[in-house]
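Values quoted throughout were computed directly from the atomic coordinates according to the rules given, and no laboratory measurement underlies them. On a predicted model such as this, the values are computed, not experimentally measured, just so you know.
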Structure P
């Protein structure tokens, strides 16, 4: 019979590494498994993390490449609106360095970390969870398992859980560019139907350029790269596009007997911008807290682990649901109406509201407050929306 771990965390991304570290710090015997050769390999991510996350979670700052400050929004008509928050909203990190630093912290806390291990099967019994992986790793048993694999795994389904209600696709490339200053956000049906595209500078002449769309992502990405907004500024004729699916919406249930699902696999991703690093790490802290209590009780039944979902839903569900409504609203807009939204953003009372209320990682309050603005209500009354 194999040794019994207190917890096995599957996936060494930010969510998994944070959860493993916190459990190990509490004296649990933890195994962190990653199917790639090293942390951060093959990640498709802009790497934008709000400043709040760095302060709240004491994140490593060495991987920071640049800070996100002023934003330039580009309407379908080409009209631009620049918003300067006056201080950095977020930092852009090297995911390779960031993920590696979080794994190193987990190892330093006592977690056992194994790479090049792809978990194939999960079998939950009354006494433990049996984890079946590649041939080089014998059968592993644990009191509890945390699925933090990112989106696309079938492990939740193996234990009776379901996937997210919808997906969106992110396409991105890191390319040398000229005329880089602000982070640029492009809107419109031609650029990225129902979503947006971006240019995020990560150096004096280097940017991450990408977009999210619900379908035909490679087509829209190539069109954007060859558009007048981007092509004349590129210092290369070649680029490597990375493409990945991102969940839209929460999975129906993120816990069961002896198992929790954390991060993208649980749909803990902002439904407005598809950013999930902070939300995933925040939920990882809640998962660790729940598993610590389960260990104290010696009880890992679903009734006990349900507290994890209650807590993360309390914090995130309102944000994610309001974001879904906002996406549905924008999906109905024509390019002319999107132009009107950008024009609205230049109004003094709107800018003042954004400065007073808006937070990089929390969008519910600014969305609801914006809907109460007299100027927006008047545009709705006139049929502009």
Structure Q
């Protein structure tokens, strides 16, 4: 990423209006509502605590492990892809798609910043935004690596083709604009106590989650400690998320453990929400969500694609969670993966809104084609 863009993102001020003491005022009511549900006596509280534990040991700990591996390797090898991209010339579209396909939103943000500085063309932006799955990629890798092994390479290929097609046929000239107020990832700059505390339940939680994947009845062996570990991890996730100065994505200059704690907490909130919504609807509203989705099966890929247009990774994490739980088919997952731009859409809108809208519109075309190809030709694929 060019130096001026790095400084622009890194030195962006923390939001001042979203804090209530150390907490973000818009997030505190969500945390209090979840805590109240967990503390309710009787069946509702018991179900809530069980679902929070499941969300933590079945998803969050694997996301945390994946993030630590990814960000740790990124720090060790210290390779500046932004500078390489500006010199790539004819390889800009494939490299941009590769950056976009990298789990998380950082790679796509690099491409957006490079476009704003005039170093790459619109085709590179389309390639990156089409290929990216954002933070939902971490969730898919952690929980369904078989599906991730298909989605990520396929999104990469579709991104490259889309970028080349845009460079070949696009006639809409959008001059890159430098500047803009991109307050997406302020630099935290230090390893905080809560970052280290996040590791404490995560390590035994990963062991529990791994044992469950291996179909070992560890809950019956350990009993209550499984619940305690899950709830402790959930409580830390809520605390980190509620006190975070970030929207979702982290700054590449922060320590891997800080980035892991921040992004895992953000993903965990959406996973918990999906778990609770699904089971509450089934247990208390008498809604058979799977049967209802089956009744509108032909529309599910289109709905997932439309959700992909929403900026940010949260809604996309929700779609991936629904897929992991067998509620939506693979065709919906791949449609969402191709159409969604993750958090990279925020800096794109801030730096060049017309280009952001056009790039998102271009990504919808391959999303519809690929999603409905799976829907009609391979309806049971990886479901």
Structure R
């Protein structure tokens, strides 16, 4: 099944000379496939390089302007896949885009650590960033009818939506793929990024975060459990964010003394990766974490939807010290929208503290009955 990704048209619309387009996302989310689809639609001379090829890296590192011009030749579009593998890539791209007239560059990377942090400074004003996620339900709305979507829901809660899964038929094959993806690619990227020697520590932290989905996270508490300092735990979790495995949700507060705002929650960009980390692919009927799976799925899908629709929003959770809470809060165009996320719809009352503090806000419950309106 070929899934037409909406981000493709956005990227094509920004292909202008003098710009560097950065496609950022975890491994195997479809960045290379996107590039190939874009190339098919273009009628221009282009050069495609793979940053993971050591010969390509050697060819691009520490060269003069004239040498870069020679490499690019008559091509008007330069594409570098997995560009973060090339040392000092930010400076290299800056020289090329500044000195080669009429050139446009597309670069992909599985980490914002190198591509956004290290090259962010030299490319200020020249780069346009795009995030590439695992397949969103929003991208499938025209490919599935409601009955198909409903029948696929449980599998997406358990196995997630990495693109290659859609071409696999066997449940066991999909499980094996996800476990291999975690061990062979995602963790490998992290270890290479910061010269981390102990992969087991990263995995232990990930497992703890997986079990704490929907709950506030204490770096100190995790540090005690994995025998690492609080600062080291914070650094490792930051790396997990920068390699697009997890994302952080902060607490909402308007400085009311009874609101919690310092702590954060962490979610996985894909349910399948979360379940691979804890080695649990059991069906929903045999699980005690259905609420966590549902919350993680809805929140990650909502973020994908907001990104693809280019709807700017500040997002949070909300809780008071006396345990009144709301799962998801959006601040859009100066207005507050509060959502409680429940797999099975039941009567949920808006918390009194929220109602009193933010009477103009809107409140809704997101369940199996209405979730598609929220994420598509």
(request) Compare Cα Rg over 2.2 N^0.38 Å, for residues 50-209 alone across structures P, Q, R and report the one with the greatest value. (result) P
(message) Between P, Q, R, which one scores greatest on relative contact order in percent (Cα under 8 Å, 6 or more apart)?
(response) Q
